[in-house]
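In the part that follows, the structures are each spelled out as structure tokens.
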Structure 1
Amino acid sequence: MKSRTTRSAFRMECAITATIAAPPDAVWALLTDAAGFPEWNSTVASIEGEIAEGQRLKLRLPNGDRVFTPKVSAVEPGRAMTWSDGMAPMFQGVRTFRLTPRDDGTTDFEMREEFRGVMLPMIRGSLPDFAPIFEAYARDLKRAAEARAGGAS
């Protein structure tokens, strides 16, 4: 699994895909359990709130310096979810999670975050390198889902 990043003047996107040896429901259960996130995800210290459509979350990173308050803006249970934060057209971040079942019982996981807006060129330098963060997130999710499903990692 390898992340990919694309950039333009007013848009930046980071994405990662991974095949997980677990069914989508096992992966979905992890992605929607706010209280359990820190148990499996090394990129998140805590999430307050309910991961459900229309809800606002309070997401704290492990270093404690940054807190994000994304809104769960769309949910297709067991298949896809979108979190968004910011104010378009100034600056907005949109993270999309997508699960695609495969015939062999595994799941293709995709996570994509797009930042866009007229303020992006001015704040781009203050944003972290998302590639290692996304790779750790996907690796942690794969490990936890496969352990939960009894699959190999």
Structure 2
Amino acid sequence: MSLITQVDQDIRQAMLARQPERLRGLRAIKSALLLARTEKGAAEELTAEAEIKVLQKLIKQRKESAEIYKTQNRDDLYQIEMEEMKVIEPYLPQQMTRFEIEGYIQELITRLGATSVNEMGKVMGIASKELAGQADGRTISEVVRQLLG
């Protein structure tokens, strides 16, 4: 079952259960997926990787907005962003822990024979592709820099 079909079903359930917070998050997912599908050059159906990228973008937007609202003491808006994040997160693949990322990156560095920070781009390129959807790019970058530095 495609993600958009699953989201449609979950929207119906949220409407019947009268869950406005969940409904708001689900509608954000559906809107972003439909927008991605209608973008110029997009295929008729989104691939699983494209769907994950859309969901990650939504999470990133919510985190950034939540941080801004927190610094501006807008707890009402901060709460809305956090609620939407909680609705979106279950649709993403299980995220790796920092410990798991470190183990993977260490193995990758050994496999590539990378020895210095100058080779960070080579390690980052492969790690970003292989860990897509399972780890945040910023975390991957921090770990690579730490292990090569």
Structure 3
Amino acid sequence: MGAWIIAAFIFVIDQFTKTLVKTRMVPHQSIEVIDNILYLTYVRNTGAAFSLLKGKVFFFIVVSFIVIAALVFYMKRLPPEKKILKVTLSLILGGALGNLVDRLRYGYVVDFIDFRIWPVFNVADSAMVIGVIILVYLIIVDPEVIKSFE
């Protein structure tokens, strides 16, 4: 049950922060939060990470549905003792849901976290990247993790 709560929490925080940005900023507006380090910059991203494949919204909607379905399928099949793996997948699930909702509602993803040395991103992106990094680590440390998906 905990993994589903984590996914829901990521989704809610992601949508809440994006709503704040959409209702209080205009596209391309940037607000300095920490001098020369962190900015809030409202970007409408029609692509994937780093704005790759811009304008391919339908493609990303289809891929998102497939990824979300696969995550739910595997999370339901994982035994209770695979808690870390479930939490890892829940981070990816919550992020994927957050960005999918944006694409369905607006035709783009709302990005706003801007360090100026990296492309602008959002809470969903952060959760997915952290989840993927942990998943890769788990696979490297314990290749038996792959068997959890069989």
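Each of structures 1, 2, 3 was scored by distance in nm of label points 7 Å out along Cα→Cβ at positions 85 and 117; the highest score is held by 3.
Looking at structures 1, 2, 3, which one was mean count of other Cβ atoms within 10 Å over residues 125-132 calculated from, given that it came out as 10.9? The read-out was computed on structure 1. Out of 1, 2, 3, choose the structure whose coordinates give helix-only ellipticity at 222 nm (-39500 (n - 2.57) for each DSSP H run of 4 or more, over all residues; to 500) equal to -6500 when calculated. The structure behind it is 1.
Any read-out appearing in this document is the output of simple, stated calculations on the displayed coordinates, not a laboratory observation. Bear in mind that the values here come from a model prediction, so they are computed numbers and not experimental data. Cβ atoms are built from the backbone, for glycine too; each structure is taken alone.
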